[in-house]
Structure 1
Amino acid sequence: MSFSAHEKAKLVRLLIVDIDGVLTDGGLQFDNRGEEYKTFNSLDGHGIRMLLDSGIEVAVITGRQSKIVNHRMGDLGVKHIYQGNRDKLPAFEKLLVDTGNEASQAAYVGDDLPDLPIMQRAGFAIAVQNAHGFVKQHCDWVTTACGGHGAVREITDFILHAQGLLEDLQNGYLE
């Protein structure tokens, strides 16, 4: 947790996450009919809700197309879902326009080479622990948790802590 990562986290108004390898462990599961299955971590989901409740927007940009993503993100209240974007940078630029945020206010979480163009533009570039080594070399911060295993929650807590919001949110659960 370098000082620069903490300073960048203070500026975040928009968290953008990839799906496969970030919100999931990257495994792709299909049944005999071609139906896709994904496993999401509930800790990540609650972290996303805490960000949204704190006024920080959350978005998804993913190269694949999946009904499961729409369902899970809808459950969490995520409104900005960009799927089927093998070239993710145009979706990132559209998202900035749609949300009225600057690139410097955006954090992007990725794990593989297609994420690098956005990571180079976002104000805070984050890789999950099990990201490709080249991606980890080109980011501001690497989580200790792997994708699909609480990495996004680690990120949401980091951002909320940097902005002085985490302690009050956590204490709100105490009686």
Structure 2
Amino acid sequence: MSVQSDKWIIKMAKEQAMISPFEDKQIREGKISFGVSSYGYDARVSNEFKIFTNVNSEIVDPKNFKPTNFVTKETDECIIPPNSFVLARTIEYFKIPSDVLVICLGKSTYARCGIIVNVTPLEPGWEGHVTLEFSNTTPLPAKIYANEGVAQFIFLKGNEKPDVSYADRNGKYMGQKGVTLPKI
């Protein structure tokens, strides 16, 4: 596997609509940066947030997840309660080629504030809006800004295609739109 450069990302975005909407350079202008970087793509968070709440005193169970564990808000700034988390999604829709694996890392601007971005890898052949999880590790409320950069995606091109891609096995999160809750 090899990490792909900005030239490869731009080419794949134009030829195969790998990222849409797509910014072919870093955009800053008073915002947390987004767009193509040297060896990745900095994605933005949408204005749709699912804020975790314990008002119902329920157990968080990935096999029996209850949507009532969240309060849904559309807002330009989302406040994450202390020691809690929020689900959101990327503005960008990704179509991952069948010979590419994508790893997501949080941006340092948020990490320096105690906000951790968690995303599982984007598998070969997967497509959709990426569901993002923001953990506030601090004892204070923390803020996330919609329509700004939140995470960098690193593209690893395999030497060959896998025997079975995410699309081939009809993965349960294929083609997701909006913030997608856990499924079994």
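Taken together, the values in this text are just the output of simple stated rules run on the coordinates, not laboratory data. Remember, it's a predicted structure, so these values are computed and weren't measured experimentally. Cβ atoms are built from the backbone, for glycine too; each structure is taken alone.
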Could you figure out which one of 1, 2 the value 19.5 for mean count of other Cβ atoms within 10 Å over residues 41-48 was computed from? 1
Taking distance in nm of label points 7 Å out along Cα→Cβ at positions 145 and 161 as the quantity of interest, name the structure among 1, 2 where it is greatest. 2
Going by distance in nm of label points 7 Å out along Cα→Cβ at positions 33 and 57, which of structures 1, 2 comes out largest? 2
Compare mean projected area of the Cα convex hull in nm² across structures 1, 2 and report the one with the greatest value. 2
Which entry (1, 2) yields the derived value 146 for volume of the Cα convex hull per residue in Å³, for residues 65-104 alone: 2
Of the structures 1, 2, report the one carrying the highest value of Cα Rg over 2.2 N^0.38 Å, for residues 17-96 alone. 2
When helix-only ellipticity at 222 nm (-39500 (n - 2.57) for each DSSP H run of 4 or more, over all residues; to 500) is calculated, the result is -11000; to which of the structures 1, 2 does this value belong? 1
